[in-house]
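Enquirer: Take a look at the structures listed below.
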Structure P
Amino acid sequence: MYSQGIYAILLLVCSNVFMTLAWYGHLKLKEYVWFDALPLIVVIAFSWGIAFFEYCLQVPANRLGFRANGGPFDIMQLKVIQEVVTLIVFTAFSIVAFKTELRWNHLAAFVCLVMAVYFVFRE
């Protein structure tokens, strides 16, 4: 059961890399003239193509991690873990790709999310 939880979290991390690229990668690619000239429908299709791989990892992550399937997490715990993973992956992406400066209010938000994880795991 412990290993299913670890695998579920690793799959969530990988799926969130694809999700972040699908949702926000096109904003970075807009810097390239050839990509910026694409019609919106093509950009949407491009993002859907990336999101396909997110779903290929997200669905197994939730199945592995869900308590009813032998995993260690209930549905609320899975969702909160997913949100924290999403924020971590997005933060790394925004710092690397967009040179975003991490400010105190971002760190305060992270603390709130860590508190959310703490509370969702309390009985």
Structure Q
Amino acid sequence: MKALYTVLLLIVSNVFMTFAWYGHLKLQQVKDVSSWPLYTVILLSWGVALFEYCFQVPANRMGFIGNGGPFTLLQLKIIQEVITLTVFTVFTVVLFKGETLQWNHFAAFGCLVLAVFFAFLK
């Protein structure tokens, strides 16, 4: 169950992270956020990122083999990267209608999935 909880916490964490890093770009499209000073946008992103850390840190602590979890540090990082790419892809396709997925994006995603496979080989 620790593996499942770790992955779920990483997914939630990455949703917050994606909105913290890229959400302001969407806000520029739907409201006049472009007139906000940069420091205001940074503070808004930091506020959202705080929630990312509230999920990321427990996920890493729970999932790390040194704390009784099922994953090595490298495995945790590779899992996190695949989740990040997946969440970002959904975010981009749903919220930014002008962005399109092409064959090379799928090839890159496949390479990351292979990275997970190889990271878990004994």
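Bear in mind these aren't lab numbers, they're just calculated from the coordinates by the rules spelled out. The structure displayed is predicted, hence computed values, not measured ones. Cβ atoms are built from the backbone, for glycine too; each structure is taken alone.
Enquirer: Output the label of whichever structure in P, Q has the greatest value of distance in nm of label points 7 Å out along Cα→Cβ at positions 40 and 88.
Expert: Across P, Q, distance in nm of label points 7 Å out along Cα→Cβ at positions 40 and 88 peaks for P.
Enquirer: Given a value of 2.3 for distance in nm of label points 7 Å out along Cα→Cβ at positions 24 and 112, point me to the structure among P, Q it was derived from.
Expert: Answer for the origin of the read-out: Q.
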